[in-house]
Structure I
Amino acid sequence: MKKKRKHESPSEPIKDQFILRFFEENSGKAVGINAILRRLNLKKQSALEAALERLEEKKLIRKFSAGKWILNGTDATSIVSNEHLYQGVVDVARAGFGYVLCKGLTRDIFVSQKNLGSAQDGDFVQVKLARMYLGKPEGIVVKVLQRSKSQFVGLYRAFKNESVVIITLGNQSIEIPLYREDIKNLEDYDRLVIEITKWKEKPNDRMSCKVIKNLGKNKTIDMEMETIIAKAGFSLAFPASVVQESESIQNSVSDLDQRRDFRDITTFTIDPIDAKDFDDAISYQINDKGQLEIGVHIADVSYYVKPDSALDKEALKRGNSVYLVDRVLPMLPERLSNELCSLRPNEDKLTFSVVFTFDEQFEIVHHWIGRTMIHSNRRFSYEEVQEILDRKEGDFAQELIKVNQIANHIRKLRLQHGAIDFESEEVRFKLNSMGMPESLILKQRLEAHMLIEEFMLLANKYVAQFMAMKNKALPVPFVYRIHDVPDMDKLEEFMLFVREMGVKINLTTPKLISKSLNHLAQLIRENDDLKILQPLAIRTMAKAAYSPENIGHYGLAFEYYTHFTSPIRRYADLMVHRILFENLTHEKRFRLDAVESQCMYISAQERKAMEAERESTKYFQVLYMNDQIGKEFVGRITGMNDRGFYVELIDSKCEAVLSFTSVPDNIIVNRNRLSAASSVSDKVWKVGERIHVKIISANLDDRELGVEFAGEIIE
């Protein structure tokens, strides 16, 4: 599970992690308040004293003498000497090494490729700290406690002496022998879905597997998408029992008298133009006191999907909907996702709502949470709403303009409190009648998108706050969406790189880090040449996850946050709805151990879904560029290894590989892999640099474009 570091409200200037790290760097020394204030450039002594108290309560530091504290034997150095074993999730980089994210350590543990053993990306492992190198912990994976996946897709080969399936683990090709009963009706070069039944834990171990499905060898789009789905462990079809259960659900309401009725209040949905599952709606009314009430209404999936039903078990198994380029793997069958639960216009629908009351300055003066019924008056696409906002006329123009003004106000406050605002560039495809990509489009982030985004964030925040207050009175297991502070090692490396590009990042406190990153985000929006910094900055950030233990959400600058607004496509939100309802009605409470295990599972499923979606996009990018072989494009160097550069084509965001063999120089890559130098000239190649490249290959199997160097760009 993601490591959990309890930190205080994002508005506070001092975080426990930064103070603890100072003690770790001064291990064995007693340090006083003045030394900490000077070193960390802090102003508020009272806030520092409060942080020291918290660390002392947690027994992470202890009083040494009057006004001085010392580390209490929990730093990485002492752990190494005690050969302490830690547990955490391993995050494997493209280059093959990994980091283990452990609860209780302020730094991730670096693990070299040879010390990962059989651990794969996302596995839950036991790691032994081996040494400190330049003040950073390095370790060895001693045991894989839980595999993130056991199902893989490989190539069947019938050799003279044995038959094997060849799979890729990380950046290595592995041959697994097949038994005679597994190879019936197989042909050489068939693509197989296999499940690993025995891993190679020791040098002399042999892996074994069983064949789940033969995908054949016809490399159609359908086969490629099925391969991606199988590799991720998802399935397109629902079991018959699940479909049957969904079809038997009646469209009737038994608790209308316990719901607040919004059917006569102006309500609309705003979604992508091709959406069918409408999770959320917005209502607008002026109340009896002349105040504006805006409701955020979310499909009440928990009314239809009961715990431990066939539907519920399948939804948990999937964890979330998966959106590939040309198809959707829904978490719930169509009867629910597109019909009963979808907030379609001109139909009465059951919802779970957060209703906000605003004053004339757009400040929230009251909020209400509960079950409701709505009747949507209009279904908008984002593009339609954007046109209304631009022209200031159209259906519900007055309401949309006012809601947008409030959203802008909320967004401004959120950014002022330290929220980090990087805008990701998403690739979309226009497919022809045969399912082939005929054009590639970069999705625009419209004001209409941000309107909905802000109100969804607001609802999620207030639901989490409500449950956190409940927890203060009586322990209540809940599903928080947590996001840890950035990894300091990665930030320091990133800081050195951006400094060369004239950008400064202040690492003193989390608040100053977020301020620096937001300044960087603004520079990126103003200067295309700095766009390479965005993905590099994002890589320094921790991964968001689900957990019953709240540590806040650093990226959003929220002390409490959850996922409440998408229960049709995320099981986490369905869990939140159930827990919330039971606490509103004072019924039974969920068990902590059950919530914790489900949080770990759905976090892993979310990661698998994201990987499948990325691979689907990469496949269609390579398929689209297959017709562009021989043509030249402008690309930007995004990374490098000892064999070549990774290059992103600027217009299409397609990633390509440029081998050093096509560069008229002998290239030596620096250790930080952010720059490379020629051994025969004074030429230096840097990440972020633009170059001309020619497409020379489009490898659909590896989802990879090959390019060769076609010339420098003279600025």
Structure II
Amino acid sequence: MQPVRRTSAILAAVGALVIGVIAPIGAAAAPLAPAESAVAESSADHSPAVLVSKMTGPKSLSATDTRWAVTGTDLGIMWDNGSGEVLTAFGDTFGDWNGPGGGGGDWRSNVLLRSSDTDLADGMTFDSAVEDAPGHAGEIIPSLKINGQEMTTIPTAGIAVGDRQYLAFMSVRQWGAPGVWDTNFSRIAYSDDDGETWNSTDGPEWANTADGQHPFQMVAFERHDGFVYMFGTPNGRFGAVHVARVPEASVLDKSAYSYWNGSSWVLGDDTAAAPIVPPNAAELSVRYSEHTGGWLMTYLNEDLDLVLRTAPSAEGPWSDTQRLASFADYPGLYGGYLHPWSEDGELYFALSQWDPYNVYLMRAEIDENGAVVNPNLIEDPGFERAVDGTMPAPWACTGNCGIDVNHAWAHGGSKQGWMRHNAGWIDIHQDVAVEPNTTYTFTGFVVTGGAPAPGSIGVRELGAGGSTLAEASFESVGAYTRYSVTFHSGDRTAVQAFVGTNLNGDRWVQTDDLSLVKAKEQLPGLTVTVSSDPAAGSEVVRDDVVAYTVHVSTDSTRPEQVSLAVDLAGLVDDATPDAASVRSSFGEAVLDGSMLRWSGEIAPGERLDLGFAVTVRRDASRGDSELVVTTTAEAERAILTSCGGCELSLSAVHYDPRPPRPEFPDKPGKPDKPGKPGRP
């Protein structure tokens, strides 16, 4: 396909590795406290959809570049083959890609991959390809590859009826300016061996008109109520949408097609077709949705954003557009082909980007009315809005960080965030508005280099020293890896999402394609509060008794299985737990050495009260020390939202039982001896 008609600012130093200047060994480390940043507000062109995985090319889940020489490609038209697989047709494909954009050696006009992956939540993998040699995806629809005659043959739609596969393609005569190309015709090829071989010459054909405005040069297929519906646009990206239909048994009979003229179906006359969606629309994908009981259509619009429309019937009326993905967040985007196994309000689709000329699996969510809901709350998820290599707001840094501009280093697009230093802690973070008492999932892609050290991706409370709500750990990550954490917002209205690392020498971390969305399953919150008498931070001495109380509750509407562990190892050198003091408001607490455990169900509205006491037995010969009690809690479903006092400390200090020595006043001195009186 051709590049989009839009330019964007990029760094002058494209291709230069820009991952920071390293402070000399011994220099001050990056500050531990995160810098304050404003809670992100959604931009007018925000992208609700999230990037799930890379489908093709280097760093893709299926390593299509090394398995089938699919290094650079686009489109990804998907359909159910009726045998438990999704067939996916790609456009111009290059084994020796030399982008940006289409171009390079080992060119094939199209290739076909197969997938049986039913769990798309973590990405889409491919099992096999139609090969012309082992390890090499072959061209399934031939082309002349002669500019001005037939430059290429590009798939536009696929459908299965019975055991036969149908694939629509356009014969491209020549490429023009961005968004403009001329076609010779659109034709339907068919295969009776699951796509291994295709008859691409005998199927029905719709020749282009002299003015290049035939309405069915690029099409989309969907089956419904015994018909195959064919939605179409002219060549290029500036036409309107039209619709035709044909009985399922007559797909190869052009005379059996009826065209919607705005009020009725007209048999056999494609010139009667009336627009059902106005310009500009390109690269259509259409599905009938059981979830909404209506039709869904995606396409690239005049703003070069991928948009969604809905309708009660194939002929309309079609709704206003809703943005799924914006050019600002995914520069050079196009395509947007719906996965046929999307269900229950989830929309998975294949999105192409001109640079790095590959295809990504995206996910959006719609409600029963077809409205886009639960958007990605991360602004600028792939750092593509950056214009100069510095971290763009609302992203912020703790320590040394910035933006690289090179598709070879990015996971998606051409940019990604980096952090680099040699000591202390560094991170990239964004403050995000959330709804209270809601479960969310934060996801991002991470790769590391340099000295190994522990890092994490997670969510924490706002402000310096904010406690971590959830995190996933990483250390040495040699290729982009997807990490996800699920957390419960509790009573918070904002959180801080972060990717960061400790440092044991020169180390860098790169991150890309981040998302924070409401979890599909909303889980209850688990709250734990630990207190002591005397209170945390107090000083205690030998023979003092310290009483501890642990409160545990959930906001669930059903009983929740909870396990609680109170670790007393941090105080047993200085205090003795009193087994007789252990109590619980229900269930049974068991003191096993230095560990106090409780496990059981907590009913809705119920609070577990757990108590115990210790007696300070500190050896007077020792210096001052800390009495530390560490509490952890977990549940089968509920998510820990807060754990107040779960690392509780008191100071054990020296105590001398002898009464203090009284202080005496200074001994008075002798009075001056009086002098002898003088003689009279």
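Here are the numbers for the structure shown:
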quantity	calculated
Among I, II, structure where helix-only ellipticity at 222 nm (-39500 (n - 2.57) for each DSSP H run of 4 or more, over all residues; to 500) as derived comes to 0	II
Which entry (I, II) yields the derived value 4.8 for distance in nm of label points 7 Å out along Cα→Cβ at positions 180 and 396	II
Source structure (of I, II) for mean projected area of the Cα convex hull in nm², computed value 35.8	I
For Cα extents along the principal axes in Å, for residues 212-563 alone computed as 98, 49, 29, the structure of I, II it came from	II
Entry that produces 17 once percent of Cα pairs over 28 Å apart, for residues 156-323 alone is calculated, selected from I, II	II
Structure (I, II) behind the derived value 0.05 of FRET efficiency 1/(1 + (r/R0)^6) of positions 196 and 292 (r between Cβ atoms, R0 = 35 Å, to 0.05)	I
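Here, each number is a calculation from the coordinates, and none is a lab measurement. Computed from a predicted model, the values in this text were never measured in an experiment. Cβ atoms are built from the backbone, for glycine too; each structure is taken alone.
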